[in-house]
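Read-outs: derived from the displayed coordinates by stated rules, not from any lab. Predicted model, so just to flag it, every value in this text is computed and none were measured.
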Structure P
Amino acid sequence: MSQRPHYFIQHALHAGVSEVLWINPYPGRLPNFQDFVPGRHAKEPTGRLVLKNLYVESVQPIVPLEPFHKLFKLVNSKSLNNIIKKIIDFKDEKTIIVVGKPSLLAMELCLNFSWRRIVFDAMDNYPAFFSGYSSKSMKKLEQKIADFADNIICTSHPLESKFANYATKVQRCLNACTPSFLQKRNSIKQLDDDSITFGYVGTIASWFDWEWVITLANLHPNHKIRLVGPLKTLKPRGLPSNIIFDKPISHDDVPAFLSEIDVGLIPFLDNEITHYVDPIKYYEYRSSELPILSTKFGEMTWHHNDSENSTTACPFILPTNSLYFGPSNFQHVTWDMRFAELFKTIIMK
C-alpha cells in the first residue's frame with residue numbers, strides 16, 4: 001500500500017530529484033509468536049504508486065539475524081555486498097541518502113561512503129517494534145544513524161522530543177493525505193439519530209484498542225461499528241453483535257468507504273509504538289468531513305489541543321480515554337503541501 005515514504009519519493013521526483021533508488025527493508029529479527037498469528041503476513045490490498053525514474057531493489061536472500069551484528073554480516077555477506085555494489089554503481093557526488101528504517105546496511109552505507117547529505121526520516125519509535133536483545137540492538141542502530149545524519153525529520157511532536165538532544169538539525173514534518181480524500185459530503189447525518197455508523201479503516205494489529213471499541217459498542221448498541229482492514233492480531237471472542245468486520249480494501253477505495261460512514265474511529269492503545277505516531281487516517285477522516293472519535297495517544301492529543309475541538313461538546317457517551325473531533329472547516333493537507341517546505345529548506349538545499 002502507498003504510505004508516507006511512497007509520497008516522499010513522489011514529491012522528490014517532482015521537486016527536482018532526477019532518479020531514486022529504493023531499497024526495500026529486509027526482516028531485522030528472528031521470528032516470534034506473533035509472526036504465526038493467522039493472517040499476520042497476508043498480502044495487503046494493492047494501491048502502491050508506480051513512478052517513472054524510480055528503481056526498486058531488495059536484499060536477497062537474507063537471514064534475519066541483524067541483532068547479532070557480526071553473525072548477520074558473516075552469514076549475509078554475499079547478499080549485502082551485492083546490494084552495496086548496486087547502490088554504489090547508482091550514486092554520484094550529488095546523491096542524497098535517506099534512511100527510512102535503521103539497519104546495519106544503512107549504517108554501513110553512512111559510515112563507509114560519502115553522500116551529499118544524510119537524512120534520517122524518523123517515522124516511528126523503531127526499537128519498540130522489537131523485544132529483548134533485538135530492541136536493544138535496534139536502539140543502538142537508531143542512535144548511530146541519528147549521529148550520522150545531517151538532518152533528522154520527525155513525524156510527530158513526541159519523536160521531535162526524542163531526538164531533541166542530537167547535535168544535528170531536527171525538523172518536525174507531520175503526516176498528510178492524498179487529494180482524493182478532499183470531498184464534500186452530500187449530507188451530514190445528525191449525530192443524535194437512532195442509527196449511526198462508526199467506521200475504522202486500516203490495519204488491525206497489536207496496538208488496536210479492543211477494550212475501547214467493545215465499550216463503545218456496548219454504550220451504543222443501536223449503532224454499527226464497521227472495521228475494515230487486514231487483521232494482523234487475534235480478535236477477542238464474544239464481540240458485541242454491532243461490531244462488523246468488512247474485507248480489506250485498496251487505498252483507492254477508502255474515500256468511497258468513508259462516504260458510507262458517519263464517524264471515523266482511531267482506537268489505538270497508548271504504548272511505546274503509538275505514543276510517537278501521527279496517524280494518517282486522522283487527515284483522511286478530516287478531509288472527508290467526518291467527525292472523529294479517538295483514544296488519547298501520540299499526536300492525537302496535540303491535534304485536539306490545537307483545534308477548537310478541545311471545547312466542542314460530544315453528542316455521544318464515550319469510553320474513558322477518548323477524544324472527540326466534531327465537524328469543522330479543516331484545512332486539507334496533502335503530501336505535496338507537507339513536503340514542499342521540507343524539500344526547499346533541507347533536502348534540495
Structure Q
Amino acid sequence: MLTYLSIIAAAIAVRQVDRWWFSPRRGKAPVTTRRDLVALQRARANDITPVLLMVGHWAEIGGWWAVAAHGGPVGWTVSALAVAVKFRHLQEVSHFAVHGVLTRSPRLGTVLAEALVHVPMGLVPVPVRRERHVRQHHPNATVAGVDPNLADLEQAGLVPGVGTWRFARGIVFPLTPAGLADTCRSLAANLAPSASWWRLPAFGTAATAAFLVGGWPAVLFAFTLPRLLIYPQLAWMSLIVEHRWFDAEPVSGSPAAVEAARCLRLYPQSAALALLARGTWLPYGDLFHYAHSAHPAVRWNYLPALERIIGMPHYTPSGLLAGSFAVVGHHRRALCQLVSDVPSPARSAPAAL
C-alpha cells in the first residue's frame with residue numbers, strides 16, 4: 001500500500017510544477033492591477049507545464065485504482081471519493097482549455113482537454129462545450145430561455161412553485177434515479193457512433209486501464225461509481241453556487257458590475273471551508289466564479305488576486321446548506337418569491353343580465 005501512496009504523492013508533486021510556474025507570488029514585479037495579471041499570464045504561458053498537470057492527475061487516479069484493488073472496503077470508499085474529486089479537477093482544468101487559456105497554443109489546449117478529459121470521462125466534444133459554455137452561458141447567465149445552465153436546473157425541478165420535497169430532490173438531482181438516468185443518457189449520447197466512431201473505444205480504454213491496474217474493484221468503485229454518481233453530484237453542487245439563479249439583479253455597466261449582480265461568492269469569511277472547497281468540489285478557480293465571470297480569459301492561478309482587485313459580488317453566503325443565508329435556502333426563498341410576485345388573474349366581471 002505504501003507504494004501506491006507514494007505514486008499518489010509523486011503525482012501530486014508533478015502537478016505542482018504548473019502551480020509554481022504560474023504563481024503570481026513568484027517574481028519581484030508587483031501585481032496590483034488586472035493588466036498586470038494578464039501580462040504576467042501571457043509571459044508565462046507555455047505548452048509544457050499544462051501537460052505535466054494533466055499527466056499528474058491521471059497518475060494520481062492510477063494510484064487510487066491500485067488502492068481500490070488492495071485496500072478492501074475502506075480502500076473502495078476512499079478511492080471512490082478521491083477519483084470523483086479528480087474528475088472534478090479534470091473537468092475544471094479542461095474548462096480553462098475551453099476558454100483558451102490552459103496552454104500557450106489554444107489548439108493544444110483543445111487536444112489535451114479532448115484526449116485527457118472529455119473522451120475518457122465521456123463528456124461532450126470540446127467544441128460543443130465551448131459553444132454551450134462560452135457563447136451561450138457566459139453572456140446570458142441566469143437569463144431564462146437563453147442560459148443552458150439555468151435550463152438544466154429547471155429540468156431538475158428547480159422552478160417557481162416547487163414543493164419542499166421536490167426542491168430537496170433537485171438539490172441532489174444526480175443522486176436520484178431520474179438524475180442517474182439522465183447521466184447515463186448523456187453518456188450514451190456523447191459516446192454514440194454518430195458523434196465520432198472512436199469516442200466509445202477511447203472511453204473503453206480508460207475503463208480497461210482501471211481494470212489492468214486494479215481489477216474489478218477499480219472499475220466498479222474507482223471508475224464507474226465516481227463517474228455515474230459522485231462526480232455528477234459534485235459538479236451539480238458547483239453549478240448551484242455559481243449564480244443567483246432565480247433572483248439575479250438585471251443591471252448594466254461594466255462586466256464586473258453585471259456579474260456582481262448575478263454571481264455569488266461562497267465562504268468569503270471562512271478560510272478553512274474555502275480551502276476544503278478549493279481542494280475538492282470547487283477546484284481551479286471555481287470558488288472564484290465571480291472573478292472568472294467578469295474576466296473569463298484570466299487563468300485560475302490569478303483569480304484570487306483578481307478578486308482582491310475587483311472586490312466581491314453582492315451576495316456572499318457563508319454556507320451551502322446550513323445557516324439563514326446559505327445558498328440553498330436563498331435559492332428556495334427566491335423561487336417562492338417568484339411565485340408571490342406573479343399577479344393573480346383579475347376576476348371577470350359578472351355577465352350583464
Structure R
Amino acid sequence: MIPTELIGSIPRPAELLDALSDFRTGRLDGAAFAALQDQAVRETVKALEAAGSPVVTDGEQAKPGFLTYPVEGLSTLASDGVVIPFADGHQRQLPRLTSAPFRYKTHAGEYVQAAMKYAHVPVKQAVAAPSALSLLYPRDGIAGYPREQFLDDLVDEAEADIRGCLDAGAHVVQLDFEEARLTLKLDPSGGLLREFVQLNNRVLSRFGEAERTRIGVYSGPGADQDSTHSLDVDYAALLPHLFQLTAGNFYLQLASEPDPDRVLSGIAEQLRPGIRVFVGVTDPIDPRVETPEQVRDRVLAAARHIPVDQLGTCDDAGFAPFADDRSTSRDTAFAKIRARVEGTALASDKIGA
C-alpha cells in the first residue's frame with residue numbers, strides 16, 4: 001500500500017470558532033473553552049477514522065494557528081510583526097518579539113496526547129518550523145539579546161518541541177515549512193531560503209538517523225481563506241534547496257500545480273535514497289471534491305517519476321491553518337480526505353496488479 005497522510009488542520013466546528021471569540025473577550029472561562037476544544041478533537045479524530053484515514057491528527061482544533069501556537073499568550077510579544085500578503089489581498093501579521101529570552105509557552109506534545117486519548121490508529125503531529133519562528137525577531141534587534149543568541153534559544157526550543165512529540169508517541173512529526181516558497185518571492189537570489197534551510201538543519205542534526213525517519217517537512221504556497229501567497233513562484237527554484245533538508249519525509253503541494261509532470265520531474269532529479277515524498281493529490285482550497293478516480297490517476301502519474309517505495313500521498317495543505325478560517329466546511333474536508341484515501345488505495349491496487 002502507498003501510505004497516505006493529511007497535512008494537519010481540519011476546519012473547526014462553528015461552535016468552537018464562536019467560543020474562541022467569547023474566550024478572547026472574557027465571556028467564556030478557560031475550563032469551558034478547553035472542554036469544547038477537547039470535544040472538537042474527539043469528533044475530529046472519530047471523523048478521520050470514519051473516512052478511512054490510516055493516520056490521524058488532532059486537526060489542530062486547539063491551536064490558534066499552525067505557526068503561532070508556541071508563543072500564544074506570551075507577554076514578550078507585540079502585534080506589529082512581519083506581514084504575509086496573500087493573492088486575494090488579505091494579509092496575516094506575525095507577532096514581534098520585544099525582549100529576551102525566547103521560550104515556547106506551549107509545546108506540541110500536548111496536542112499529541114490529546115489526540116491519542118481518542119485515536120485507534122497512529123497519530124501525526126505538525127509543528128512550527130524554526131525558520132518561520134525566526135521571523136519573530138525584529139530587524140532592528142533587541143538590546144542585550146543578539147540575533148545569534150535568539151537563534152540558539154530557538155533551536156533549543158524547536159528540538160524540544162519535536163522531541164516531546166516523538167516521546168509522546170507521535171507516528172511522525174512534520175515541520176511546517178510553508179514559508180519556503182514565499183522566501184523566493186521576497187528574495188529571488190535564494191539567500192533567505194538558504195539561511196532558513198541551514199537553520200532547520202541545525203535542529204534536524206540533533207536527531208539520529210532513525211529518529212529522522214519519523215520527521216518530515218511540509219512545503220506549499222500557502223492555503224488560507226481559499227488563497228495562496230506564492231503559487232506564482234516556480235517550484236524548480238525551490239526543490240534543490242528543499243531537498244538539502246535532512247528529514248526523512250517530504251510533503252509537497254502538487255494537485256493545484258498547473259504542470260504537475262514538470263514538478264514531478266524536478267522532484268525525481270532531487271530524490272535521494274532513504275526518503276519518502278508525499279505528493280498532494282487533493283486541493284483544500286478548491287471547493288470541488290475530487291473523485292477517488294481523479295486521485296488514482298494523480299497517484300499513477302506520480303509513480304511514473306517517483307519509485308513506489310518512496311512515494312506517498314497527502315493533501316496540498318491543511319484545511320484551516322488559522323483558527324478563524326471558515327472558508328472550507330468540515331464536510332468538504334472529510335469528503336476530500338475520503339477521496340484521497342480511496343484513490344490512493346485504487347492506485348496501490350493497480351500498481352500491485
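For the read-out mean projected area of the Cα convex hull in nm², for residues 181-284 alone, a value of 7.1 was computed from one structure; give its label from P, Q, R. Kindly include the intermediate steps, with their values, before the conclusion.
Details: P: 7.1; Q: 10.2; R: 6.7.
Answer for the origin of the read-out: P.
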Open item on the list: Given a value of 47 for percent of Cα pairs over 24 Å apart, for residues 93-268 alone, calculated from one of P, Q, R, which structure does it belong to?
Closed with: Q
Task: Origin of the derived value -13000 (helix-only ellipticity at 222 nm (-39500 (n - 2.57) for each DSSP H run of 4 or more, over all residues; to 500); candidates P, Q, R) - done: R
